[in-house]
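**Student:** Multiple structures follow.
Just so you know, all these numbers are worked out from the coordinates, no wet-lab data involved. Since this is a predicted model, take the numbers as computed values, not measurements. Cβ atoms are built from the backbone, for glycine too; each structure is taken alone.
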Structure I
Amino acid sequence: MKALIVDDEFNVRDVIRHLGQWEKYGITDLFEACNGEEAKRVITRENPEMILTDVKMPGISGLELIEWLDSISYTGKVILITGFDDYSYMRKAIQCGSFDYLLKPIEADAFNHTLAEAVKSWKKEAEDRHYKESYEDVKRLHMNQVVTEACIGELFNSNELASYLPPAEKYDLTLISFYQMHHAYPYIQLLDDELVIQKIGNAFALQNDPSLCLVIAKHGEWFAIEEWISQQFDIPVRLVNGDSITLITDIPTAFQSLLRAAEGQNFRTINRLNDLDDARRMKDIISYVEKYYMNELSLEKLSNRFFLSREHISRKFKQETGMPLSKYMMNLRINQAKCWLIETDESIFSISTMLGYQDEKYFSKLFKKVVGMTPFEYRNSKKKLQIGIR
């Protein structure tokens, strides 16, 4: 645990530092600040679980500091220490959720008793928060699974799904597609929290595709939701809006319609692409190709995954690598074939299949065109070379 002592007098900070039985109560890091402004910087940087602060200080006072802590929903414990026995101070401390209020001069026993109780209280609340967060995570996962089952056409409990939504006569469904290399879940959770707070809908992370989110909202609320997304999301997303539904049981059909629209490129994009985003995304595309080159990749598939047009990817890919996508993938496959021919006893048919070539003759012809010899000749020549070296 971390603790922060805030006082404009060095001698007072020194006394507190020596009085406290810090290690006994699990506090291993102790920080100091001579005023409220410095304290805010330390709090932002270190996030201490315990803050012991004077009330009257030049600049930002202790009361102003605890008001700021209250405004940022600080979850640690605050102990006010002052030489003024003033009820108004105590009242403000209570209003802002301070743990306790100690008067100077500080007595060692009273100070350490308060410190022990503050640590005990913090640990109890931390356990409660952890339990609540774990419960909420499990609840959210189950909710997403139910909606995913509905979307893919499996049996689902419509009454249970309805319980995840605010009452409404009609619902609007929107499919949000996230850029392939981004972690979508934090953004979906952020949107979900906002929709629930506003009581206008819910956002569901689809379990069969981590890049997809289904938003089900009250009819007529989408404009405000999209405006919120454009302000809060710092990554590009694609949107497909569907028709309104009146029955929860219509969700599977409505979702399939959204999916077809997305696959047909009938979407809108939020977040314009700048030069830096463009450069980063091309690096992501190249990395993706180098990882999945044995699969069936195309400009169309890359376009759907990386939110760029096929023409743009084709042009930029050649600029970055010096060759078209098809040739780049062919070279990766041929180089992998060379490794397998030397290091394994896999048959040429097996190697061609693993590389995504269903026709062994075509693979052999392509290999010879690039390497200058057939796979069989290449394997034999390398084996003879290895024997000669031995």
Structure II
Amino acid sequence: MEKVAMEGFAFVDGGVCAAKGFRAGGVYCGIKENPEKKNDLMVVAADTLCNAAAVYTQNKVKGAPVLVMKKHLKATCGRAIAVVANSKNANTCNADGEGKAEAMCDLTAQELGVKPEDVLVMSTGVIGQILPLEPIQAALPALCKQLEASPAGAHEAAVAIMTTDTFAKEIAVEFSLGGVTCRLGGMAKGSGMIHPNMATTLNCITTDAAISPELLQKALSDVVKVTYNCLSVDGDQSTNDTCLLMASGHAGNPEIAVDSAEYWTFREALYCVMMNLTRMLAYDGEGATKLLECKVSGAADLDTAIAVAKSVVCSPLLKCAMFGSDANWGRVLCAVGYAPAEFDISQVAVTLASRAGSVDVCKNGAGIDFSEDVAKTVLLEDEIQILVSIGDGPVSATAWGCDLTYDYVKINGDYRS
């Protein structure tokens, strides 16, 4: 799939290692028997203590790593030097879960020569299974010694957090803050159990820009609202969702400590990275064949625009219609109509679009004549835009999802095996 560029931000290689001051790596340690021996353990480490911010799942059931990360960031007042993460096992709903999560931090800290509270932890995989610590303990010494400040190291780490993902999700951008070149990059995992709200999936983002912990958290929370919180694959909210953002300050720009032009440039860089990762996550939904992008315009406020866009991409009936390349626009109107927002349905217009062209299917809240053949051609593409106008307001928003296919059921019918 193509990256979506934004003016002033150039794509660069390196993922979480694109920013100065970060090293990463991943290995297969054997948490779960895996004939292909795909990586299942990773570490991202900074050369020095970083300012850090995070957002987490809003599920009442939270994985032990989420609880431990929150505790560590509170204890350090938003500072961290490394994160260790595993796949295959979520370490959730286990009596010994927090102890295992703390042990992962302790073991990593020993190898890196840092304080345990400065290390954070994430896990993803099957819920309710005891996490074996022995494979992690055996693999960490070699892993921590081979961390690389390179695209290769970043990629190995990105592979290590994959579960049912079909490809590693990484991206990085370069931009200028007050004449100083800065970089911001990230990696994400997620294919199923993805639904608003909150960070949806596991995400690690790094930057070498200098920015205060308070503004780092503000930028992350604000951008999550219009990216990851606008992502849905299947309507299920994970117990382990985490998005971590670390800032090394190694670029050398004056620290961003107040709301300023530099802050907004940083925030746009963060949006560029997180928006592209969100698209990748939607494109790689379990069993998916199409990325769905609903763009809502004409809203009176942002919350209204987001609510309508999310309502559309979350509709199971619409997702099925998109799988079948069926221009059943009534399902769009239905989803628009039950969105928790106030607007005039008689002003709603809908257009379906893709690389193959576009077709108007609804105006003033009612259907219009259109060519079913043209619509079919538009919807046969693997990236579909559903453009919805709900009035003449000044605000717009986008939500991302995917089609619902037979393979989604097959994947989740034997997920534990």
Structure III
Amino acid sequence: MGINHGKQETRLPGRLQRLRLGMVGGGDGAFIGAVHRMAARLDDHYELVAGALSSDPARAASSAAAIRLDPARSYTSYVDMARQEEARADGIDVVAIVTPNHLHAPVATAFLEAGIHVICDKPLAISLQEAQELAALAQQKNLVFALTHTYTGYPLVRHAKELVESGALGELRLLQVEYSQDWLADEIPAAAAAAASGAQDPGALGWRSDPARNGPAGTLGDVGSHAYQLAQYISGATPTQLLAELHTFVPGRQVDDHVQVMLRYANGARGTLWASQVATGCENALRLRLYGSKASLAFDQENPNQLWFTPQGGQAQCITRGRASGQAAAHATRVPAGHPEGYLEAFAQLYVDAAAQIAALSGGQPLPDSSRYLTTVKDGVSGMKFIEAVLRSHAQDSSWVDLPQ
């Protein structure tokens, strides 16, 4: 690739060749690593050729063998991986980062410095400063930095965004978003928590409950950031002020497991956000409702093939994925009407758009317009601004605070 020093020019615009993909994290038992691998394979734009799947040599080797990686390209150090892959003529074009949160920034920095594109799991980092430094470095290196906010890959989420951009809702008045789960409603035994989080030490509590590895935001960073990002993504609106309260219901837990936020917007609109992982009976209930002066939208992630649109004074309309008109939905759709598309396809759409942007940059072409809805490092910076504002409001006895613009 022309952008990566020492590499051959191999990527052309138009029909995409497979990109050489590396992965950091995602070893045996890690849920999200397997999801990234499936997403990358779905549309045949990537080939996984290298990985630092674990810092533990035995686990790294067994994880690499399980997915048939060349042992010579199985690493235990992401620093070694970045340096050695940069030096190879057939080195990786892009790396997927699926580590615990505290490693996102240092791993991404190592690969950006090596001239390698990045696809990173969210949240982007554990502090706003880290996030801003990553954004600046990606811009300086002119590299794609995709952030996997999965739910933005759904066809009807993109159709909803397109509807808002067209003015179909009129002026935004009210915004309500929630993300509720119950998998942390009970105290989780150490071994189960470790398995759920992909922790290398099965005797240790999973990294998601460890502030040193997860960061200071628990549920706030895990699913609250998804709720905030989806609301901002579809509405196109960023709040100017917020008031927030964090709470931890399970005794002994070191990070929050519940968050509720009030939002104010520059045009006078008002919003609410709540996210909880102790909401008994909830599986993965991410829901968004937007109310404008002309119409409203409602989306439920557990029913992603339906979008409700209701004009003021008119009848509620259920838009199904196969019947949504518009380029945004069509670009993210793979199968005919009546055949449901779900979580893995949405995840894969982010990989499709990242591949298109990488191919364009490699060929010296402008980024394709069809990929414009890809979530990137900029979304990650915005998310960290939100997280830090929530933490600041909570620390100030749930007072109103300004959200940096």
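**Student:** Out of I, II, III, choose the structure whose coordinates give relative contact order in percent (Cα under 8 Å, 6 or more apart) equal to 20 when calculated. All intermediate terms of the calculation are to be shown ahead of the outcome.
**Tutor:** Details: I: 9; II: 17; III: 20.
Computing relative contact order in percent (Cα under 8 Å, 6 or more apart) on every structure in I, II, III gives 20 only for III.
**Student:** When mean count of other Cβ atoms within 10 Å over residues 217-224 is computed for each of I, II, III, which one produces 25.9? Numbers along the way, then the final one.
**Tutor:** Numbers: I: 15.9; II: 19.8; III: 25.9.
Going label by label, the one that fits is III.
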